1. Hey, relative contact order in percent (Cα under 8 Å, 6 or more apart) derived from one of 1, 2, 3 reads 28; which structure?
2. Looking just at mean projected area of the Cα convex hull in nm², for residues 55-126 alone, which of the labels 1, 2, 3 belongs to the structure with the highest value?
3. Which one of 1, 2, 3 has helix-only ellipticity at 222 nm (-39500 (n - 2.57) for each DSSP H run of 4 or more, over all residues; to 500), as calculated from the coordinates, equal to -6000?
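None of the figures in this text is laboratory data; all of them are computed from the coordinates on show. Please read all numbers here as calculations on a predicted model, not as lab measurements.
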Structure 1
Amino acid sequence: MNATRPAGTGPGLAPGLRASVQVTVGDADTSAALGSGDVPVLATPRLLALAEAAAVAAVAPHLAQGFTSVGTAVSMEHRHASPLGARVLVEAELTGVEGTRLEFSFIARAADGSDDEDAVIGAGTHERVVVQRDRFLARARQGL
């Protein structure tokens, strides 16, 4: 980014920011509960929501008051099933900033401390855009 930063972004908003979220798979996290299948394992939509939560956590402290980020694109592989009671750790890293567009990579692992490739549950990329919260909501309401 250059000296004139897009509205809502601060100097700390730069590639390398990271955050993680962890969850123990419960009934509400399953594909059966979310309607994306009928088995009691971590649902793909829930895995995506965790990736988004980690991305939001990585950049939120670096956005101006009244600004937020919204998801606009995702590419994800869900490689392994996580049964009820499994602990899952999802880490997101900001890999690119282009104006108000933010690019992330994320990886989900079994939270058992293993770095084994078999412990990778899923991975992908995610894009978000920085928006002024009130203006975004007003536009969304107009679209109804």
Structure 2
Amino acid sequence: MKVILLEKIPSLGNLGDEILVKPGFARNYLFPKYKAVLANKKNRDFFQNKIKEIEKNNEIDIEKLKEKQEIINNLELEIKVKASESGKLFGSITNKHISQLFDKYNVSVMKNEIEASEIINTVGIHNITINLKNNIKIDKKLSVIKED
């Protein structure tokens, strides 16, 4: 199935590229996420008129993402939780908790953009990755501290 990409996707191509993909990938991923449209005459003509507008919007989005990346890089992430004497948490830290931690700094990070390298259920320093759009990945350390 031929599609026209509406944004740059590293493993597939750049904005405006007409590529061949499997029908299921297009129907289940590219079309619902508005990353591509079907490559037919109507869409080609429409896309040629809109390519400059889309590129401008993408540049604005990239600038916003870079600002967000800079803010996140400068944050010291620390969360206080109840834990046993041995350092085991009563429960675990989820992506939702980490997302709420970012809300305290007025930075919007969705819980599906957060990846923990392991289950966070002990006191200490844990590695997390924030996956923003356009394949921007930020590695951060999350300090889990026992609450008094």
Structure 3
Amino acid sequence: MELSSEIIIENPLVAVLNVSGRVDGSNYLALVERARELYVGGTGYLILNLEGCSYLSSAGFFALHNIALITNKLEPLNQDDGWSAFRNMANEKRDFKDRFKIVNVPQNILHSLEIAGLDSLYAIYPARQDALAAFTKIAH
């Protein structure tokens, strides 16, 4: 997995985290930590760009959910809790659409999110411009 980021200086200030390659059990914590750094760094809004992501394992789903929790100022799930953490994620009733957007989701990953029932929790957009427009509406 490779990560790159940028800050978009608009109203509001938005961090974009670009993910390339495979997100799995060997690297998902690095994704969560980088997202935390960007969000805590002061932007208040985060776009996760999955355009270059070729694979998202269940650990990757866990990473997405923890990023959503962090950007909503909630305590992330603990990976040491194992399956109970996954059950909590699967039973989540809140949505996390205001401060966190996911864009350019490859079809195979979108399909997996739909099967897992997680797609309704997140704001998923076909392109970055769409997510930025949604943030602009929230900020005003």
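1. Computed on structure 1.
2. Biggest value here belongs to 1.
3. The value was obtained from structure 1.
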